Structure I
């Protein structure tokens, strides 16, 4: 699911579509794919194709961290906030 979401997000071999990326990243995150949660959080953080939602983005970044994504925003200092 995550890989398909990336294709739509970046327009790789398909027409770029944030709505399709959102659909696939959401499904990946539901299946506890940390990468899917991270990129879904990015869509909410930037408001790509949807209304920007910082609270939802932070929630998804935190879930990605719990699922083992090793990024700088996973530290207690950043509290799940993407910089």
Structure II
């Protein structure tokens, strides 16, 4: 079973990234997020397309001190909390 979250938006260019980040932080991995743009005139559709196309980059450091640090510190999108 897959959970889907539908986010309706109209002229939300300034907040759509924050909304999607908050939804991602609050749901299980693999949850489908659907952004429905209701004919926005402020560029919301373009920002939503960028958010949808974004892929988390692979870690640059796989060994050593920086890799250990990266494993113990969360992403800045998650508040950069240590684990």
Structure III
């Protein structure tokens, strides 16, 4: 597991996000007790065809990337009309 996202360290990101308890954040990141769960989720995503974020499932179809408001409205309208 990487200790950074791109070139920014996790601790830098936590500071920028105004995480209140930086000591607890550092300890949690060092402890890595949830690594197994994160790895499980990543593998399940890959099994389902998810290779990036954001990914949405709408009406049983994968949508990669962030859809625009008009696209979401169209998809919802199509689903409602089909009922």
Taking relative contact order in percent (Cα under 8 Å, 6 or more apart) as the criterion, which structure among I, II, III has the greatest value? II
If log10 I(q)/I(0) by the Debye sum over Cα atoms at q = 0.16, 0.18, 0.19, 0.26 Å⁻¹ comes out at -0.53, -0.66, -0.73, -1.19 when worked out from the coordinates, which of I, II, III was used? I
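Readers should treat all values here as calculations from the given coordinates under stated rules, not as data from a laboratory. These numbers were taken from a predicted model, which means no experiment stands behind them.
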